[in-house]
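Asks: Structures are listed in the sections that come next.
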Structure 1
Amino acid sequence: MIVPFLDLQAAYQELAPEIDETLNRVLRAGRYILGPELEAFEEEFAAFCGAAHAVGVGNGLEALELALRAHGIGPGDEVIVPANTFIATWLAVTRTGARPVPVDPEEASGNITAEGMDGAITPRTRAVVPVHLYGLPADMDPIRDLAERKGWVVIEDAAQAHGAKYRGNKVGSLGHAAAFSFYPGKNLGALGDGGAVVTNDTAIAERVRLLRNYGSREKYIHEVPGVNSRLDEMQAAVLRVKLRHLEEWNRRRKEAARLYLEELAAIPDLLLPRVPSHADPAWHLFVLRHAERDRLQSHLRAWGVETLIHYPVPPHRSPAYRALGLRPEDYPVAEKLSRSVLSLPMGPHLTPEMQRQVVSAIRAFGR
C-alpha cells in the first residue's frame with residue numbers, strides 16, 4: 001500500500017455532492033469576481049476566527065503583503081521574521097520595500113519568541129511576523145507585549161494554522177491582522193490558490209479591500225497604487241463548503257497526531273513534536289526530527305510511505321536573499337532544523353491502517 005502524504009482526491013470525494021452543487025450554483029449565477037459568494041465567505045471565515053473582518057485575496061503571499069502595506073509598512077522599514085519558515089513570509093516583506101530581519105527560532109517549537117528578538121531590534125523595526133509553524137501557534141502574549149512597548153505592528157502568518165488556538169482563542173485574532181493561505185494542501189484548502197487577511201480593525205480591512213482591487217472603490221477611480229488580488233467566486237464558494245467541515249477535519253488530524261505521538265514515543269533518536277500548554281495545534285503537518293533524516297526518508301519511501309521536508313533550504317541560504325549578506329552560522333537552530341526535520345503523512349483522510357504502516361516502517365528503521 002502506498003501511503004500518500006496528503007490525499008486531496010479523498011477530500012473531494014467526501015464532499016463531492018456539496019462541492020458540485022456549489023460550483024453549479026456559481027455557474028448558473030454567472031458572477032465570478034467580487035460577488036455574493038465572496039461576501040458570504042468573508043463573513044463566515046471572520047466569525048470562525050473570532051474576528052470582525054476577513055478580506056479574500058489571491059493567495060497567502062499577497063495576504064501577508066497587503067496586510068503589511070495596509071499598516072503602512074514600506075521602504076526604509078525593517079520587519080522581524082522567522083529564520084525557519086517558507087520563503088513567502090520573507091517575500092511579503094520584500095514586496096513592500098521593507099527589509100526582512102530574521103530571528104532564529106526556539107528549537108522545541110520551531111517558532112520565534114519575544115526573547116529571541118533582542119539582537120534583531122533596531123530603530124527601523126516597524127513590525128513582526130510570527131509564523132504559527134506547522135499549525136502550532138507561536139507564544140503570542142510576550143510577542144504582543146513587546147510589540148506594544150515598541151509600537152510595532154503584529155501580523156500573524158497563519159497560513160498553516162486554520163482553526164488552531166492560543167490560550168483558547170483562535171489564531172487570526174491575536175495580532176493587528178493575520179494572513180491565511182487557502183492553497184489546496186492547507187487545512188482549509190481551495191481548488192487553487194487563495195488567501196485572506198483577517199483583522200478586527202475596520203479601517204485596515206477597508207484598506208486591504210482597496211489595495212486588492214487596483215486601489216479602486218469605484219471603477220476607473222484609483223486612489224492608491226493597488227494590485228489585482230481577489231479571491232474569486234468559485235474558490236470562495238468551495239471554501240464555504242469546506243469551512244463547514246473544518247472543525248471535524250481538524251479533529252481527525254488531532255486524532256492522527258495522537259496516534260503518532262503514542263506509537264512513536266519510545267523509538268530512540270526520534271524527536272517528536274511537543275505541544276506547549278498554551279497551544280491547541282491545527283496539526284497541518286506532523287514534523288519529527290532525526291539526525292539521519294535523509295536515510296530515514298529513503299527507508300520510508302521503500303516502504304511506500306510518502307514524506308516531505310519542510311524546509312530543506314532556509315530563506316537566509318536562498319539565492320533570492322544573497323544580497324542581504326546573512327551568515328548561516330548566525331541561525332544555528334534554523335540550520336539544524338533544515339537538516340533534521342521530516343514531515344510524515346497527515347490529513348483528515350489518513351486511515352489508521354495507513355498510520356500503522358508508517359509506524360511499522362519507522363520502527364524497522366535501523367534494525
Structure 2
Amino acid sequence: MTVTPFRIDVPEAAVADLKARLAHTRWPDEIPGSGWDYGVDLGYMKGLVAYWRDGFDWRAQERKLNAFPQFVAEVDGADIHFIHVRGKGPAPKPLLLTHGWPSGVAEFTKIIPILTDPGAYGGDPADAFDVVVPSMPGYGFSARPQRPGGTSRSVVHLWAKLMTGLGYPRFFAHGGDIGAGVTNGLGRLYDDRVIAIHAMASPFPYPADEDDPGLSDAERAYLALVKKWKWDEDAYGHLQRTKPQTLAVGLNDSPAGLATWIVEKWRSWSDSGGNVESRFTKDELLTNVSIYWFTETIGSSVRMYYESAHANIPKPATKIEVPARLFLTREEVDLCPPEFAARSYANLSYGLAPTGGHFLAAEEPELLAGDIANYFRSYR
C-alpha cells in the first residue's frame with residue numbers, strides 16, 4: 001500500500017469562484033412567516049450565505065485542518081484520504097473513526113485531540129489511541145468512484161486493508177450514520193482484526209420483520225416511529241437512493257443550494273432545539289459544506305445511497321460476535337429499544353447519550369470521547 005503525505009490547498013481561483021456564485025444567488029420566494037415549516041428558513045439561509053461570502057475565512061479553516069497529519073493511501077486502486085494522529089500515552093491502541101452523511105473528517109477535529117492525548121484533557125494517558133480518520137470514497141479529499149459498486153459494504157473491505165497497511169492488524173472502530181454501518185460491517189466481517197466496536201446506529205436487525213410475533217411492544221412502537229420518520233423526514237434519502245444524479249446537477253452548481261441541502265440536516269438531526277447555531281458555529285457548518293463544494297463530492301457522496309440500495313446485500317443470518325457498544329442519542333429514528341438492538345449483537349453494551357444528536361463528535365466531543373475510552377478500556 002502506497003501512502004503519501006497530503007495537505008489541503010484549495011486554489012485561490014476556486015475560492016473566488018465560490019464568492020462570485022454566492023453573490024449571484026437567485027433566491028426563491030416563501031410563505032411569509034413560514035420559518036422552517038416548508039424546509040429551510042429563507043431568512044436564516046440568506047444570512048448564512050452572506051456570511052459565507054463576506055465573513056467566512058476558508059484559509060483559516062484550511063490551516064486548522066492542515067494542523068492534523070494527513071495522508072493519501074492507494075487501497076485497491078482507490079486514493080483514500082485520511083487523518084492519522086499518533087497517541088500520547090504508554091501504549092496507544094489503534095482506533096478507526098468513520099463519518100457519515102452529510103459529514104466528513106472535519107466533524108472529528110474536536111474529538112481527535114481528546115482521544116489521542118487524554119492526559120491533556122484531564123483523562124488517563126493509558127486511554128490514548130492512535131486515531132485514523134478516513135474520508136469515505138467519494139467524500140472530501142478521497143477519490144470519487146468511477147464505476148458502480150461503491151456501497152457502504154465496499155468501504156468495510158477498504159478500511160480493513162487500510163488499517164492492516166498502516167501496521168494495525170488489530171484495532172478498535174467507531175462510527176455514526178453510514179459510518180456506523182461500516183463499523184458494524186467491520187465487526188461482522190473482520191472479527192479477526194476488530195477488537196471491539198462502538199456504533200451510534202444499530203445495523204439492520206436480526207430478525208427485523210415488522211410482523212414478527214416475537215417483537216415487544218417497545219419494538220413495535222419503535223418500528224411505527226421509524227415508519228412515520230420515513231414519511232416526514234426521509235424525502236432526501238429516497239431521492240438519493242433513486243435519482244442521485246438529478247440532485248447532483250443542481251447541488252454541484254449552486255453553493256447556496258448545497259448549503260441548504262446540508263445545513264437543514266445539521267439543524268434537524270442535532271440536539272439544537274431548532275437553533276442550529278446553539279450547537280455549531282457558522283464556521284463549523286460552512287467548513288463542512290465548503291469541503292463538499294471545493295472537492296465537488298456531493299454527487300459522489302449521495303451516489304453511495306443509490307449503490308447501497310441496489311446492491312442486494314443479503315440479510316445477516318447471525319449476530320455480530322465481537323464486543324459492541326451501541327451509544328445512541330435522542331434522535332428518534334436511531335433510538336431503538338435495547339431488546340431491538342440485542343437482535344443484532346451477541347455481546348452488547350447499550351447506552352444513551354444525555355445530550356447531543358446525530359453529529360455527536362462535533363456537538364459533544366468530551367462526552368463521546370469519554371464513552372469510547374470507557375468502553376474500550378477493558379479490551380485493551
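Taken together, the values in this text are just the output of simple stated rules run on the coordinates, not laboratory data. All of these numbers come straight from a predicted model, not from anything done at the bench. Cβ atoms are built from the backbone, for glycine too; each structure is taken alone.
Asks: If Rg and Dmax of the Cα atoms in Å is calculated from each of 1, 2, which structure is the one that comes out at 20.3, 61?
Replies: On the way: 1: 20.5, 69; 2: 20.3, 61.
Considering all the candidates, the number was obtained from 2.
Asks: Further question on the same structure: Comparing distance in nm of label points 7 Å out along Cα→Cβ at positions 304 and 328 across 1, 2, which is largest?
Replies: Numbers: 1: 3.7; 2: 2.3.
Checked 1, 2; max of distance in nm of label points 7 Å out along Cα→Cβ at positions 304 and 328 sits with 1.
Asks: So mean count of other Cβ atoms within 10 Å over residues 152-159, computed for just one structure, reads 26.6; which one of 1, 2 is that?
Replies: Derived from 1, not from the others.
Asks: Any idea which of 1, 2 comes out highest on Rg/Rh (Cα atoms, Kirkwood Rh), for residues 144-223 alone?
Replies: 2
Asks: For distance in nm of label points 7 Å out along Cα→Cβ at positions 112 and 240, which structure out of 1, 2 has the highest calculated value? Please list the in-between numbers first.
Replies: Values: 1: 3.7; 2: 2.3.
Structure 1 comes out on top.
Asks: Quick one: relative contact order in percent (Cα under 8 Å, 6 or more apart) came out at 19 when computed from one of 1, 2, so which one is it? Intermediate results must be reported in sequence, preceding the final value.
Replies: Values: 1: 23; 2: 19.
It traces back to 2.
Asks: Can you tell which of 1, 2 yields 0.94 when Cα Rg over 2.2 N^0.38 Å, for residues 40-199 alone is derived from it? Spell out each step's value before the answer.
Replies: Numbers: 1: 0.94; 2: 1.13.
Derived from 1, not from the others.
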